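What follows is a set of structures for review.
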Structure I
């Protein structure tokens with residue numbers, strides 16, 4: 001049986017295999033088609049119906065199940081997730097098994113299209129060290145939080161080792 005740590009390694013290897021053989025655009029299509037539209041269709045349906053409460057249930061469940069060091073805050077108009085230590089990327093880095101150059105981007109690759117279809121848009125940054133943040137807003141809401149505004153001291157952007165210049169925002173909306 002395939003254990004979770006093996007799964008994470010194979011997941012990362014698969015991303016690099018697709019990128020190397022078919023290109024970055026096809027990898028992004030894979031995340032959107034295979035994950036966002038097929039594998040997590042039930043999550044999309046739930047978010048389209050229950051909105052923020054569905055987001056809270058899903059990401060809280062994931063954070064607990066994956067033993068993430070994460071913080072969630074929300075209201076009826078936004079959902080914010082601050083990841084302080086991603087166990088998946090941590091495993092890959094600690095095991096020296098990194099294949100795809102930007103493992104963190106797979107989250108954005110399936111979350112963005114799903115959330116856009118559900119009527120939300122978002123901002124995201126990740127630093128390739130297992131820290132990131134997502135903020136979802138209703139379409140048309142252009143108010144994005146400043147560091148500490150929503151998550152207080154749990155805002156990953158307030159970490160002493162957070163460096164904006166090292167962050168990837170390539171798949172974020174403005």
Structure II
């Protein structure tokens with residue numbers, strides 16, 4: 001297997017994944033930021049209160065394309081990597097590509113979406129009604145602490161996707 005093909009594939013497909021998921025997140029935030037209230041800092045969640053029934057339904061509508069893209073792009077990337085390597089994709093390479101794509105989005109989500117957009121720029125469409133100016137909107141540490149547990153957890157779907165996509169062609 002040609003390892004030199006992994007990084008370019010990871011960067012190309014990871015960038016596509018980041019832009020696609022950021023679009024879903026951005027559109028859903030503009031539609032109703034309450035969709036993402038479960039990801040807000042505790043002080044904001046407490047002041048805002050429980051998610052409305054309408055927002056619960058909208059959460060499902062946002063989750064469907066989000067997870068379809070997340071899993072679909074990773075699977076497609078592994079299959080493209082396999083094709084690029086003449087039909088061969090060792091498990092290790094499939095796992096590294098899968099985990100790498102998840103980690104690339106993890107980093108993009110933390111640095112660009114959470115820290116830059118949510119904490120630094122604070123556009124009005126991310127601020128929940130009645131929570132303007134709360135301390136949670138300035139809490140970089142909250143986002144890091146909330147994101148860190150996902151790093152080892154991403155190994156599970158990466159492992160499953162690698163199992164499903166790593167094979168040698170006949």
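Values quoted throughout were computed directly from the atomic coordinates according to the rules given, and no laboratory measurement underlies them. These figures come from a predicted structure and were not determined experimentally. Cβ atoms are built from the backbone, for glycine too; each structure is taken alone.
Quick check on the output: 1.35 is Cα Rg over 2.2 N^0.38 Å, for residues 12-107 alone, derived from one of I, II. Which one produced it? All intermediate terms of the calculation are to be shown ahead of the outcome.
Numbers: I: 1.22; II: 1.35.
Going through each structure in turn, the value belongs to II.
A value of 0.30 was derived for FRET efficiency 1/(1 + (r/R0)^6) of positions 52 and 140 (r between Cβ atoms, R0 = 25 Å, to 0.05); which structure in I, II was it taken from?
Values: I: 0.95; II: 0.30.
Attributed to the structure labelled II.
Compute FRET efficiency 1/(1 + (r/R0)^6) of positions 68 and 92 (r between Cβ atoms, R0 = 25 Å, to 0.05) for each of I, II and report the one that scores greatest.
Working: I: 0.95; II: 0.40.
Once FRET efficiency 1/(1 + (r/R0)^6) of positions 68 and 92 (r between Cβ atoms, R0 = 25 Å, to 0.05) is worked out for each structure, I has the highest.
Can you rank I, II by relative contact order in percent (Cα under 8 Å, 6 or more apart) and just name the one with the largest value? Please report the intermediate quantities before stating the final value.
On the way: I: 23; II: 36.
Structure II comes out on top.
Match the computed value -12500 of helix-only ellipticity at 222 nm (-39500 (n - 2.57) for each DSSP H run of 4 or more, over all residues; to 500) to one of the structures I, II, and report its label. Write down the numbers at each step before the final one.
Details: I: -12500; II: -20500.
So the calculation was done on I.
While we're on this one: Given a value of 24, 20, 16 for semi-axes √(5λ) of the Cα gyration tensor in Å, point me to the structure among I, II it was derived from. Each step should come with its number before you reach the end.
Numbers: I: 24, 20, 16; II: 35, 15, 13.
Answer by label: I.
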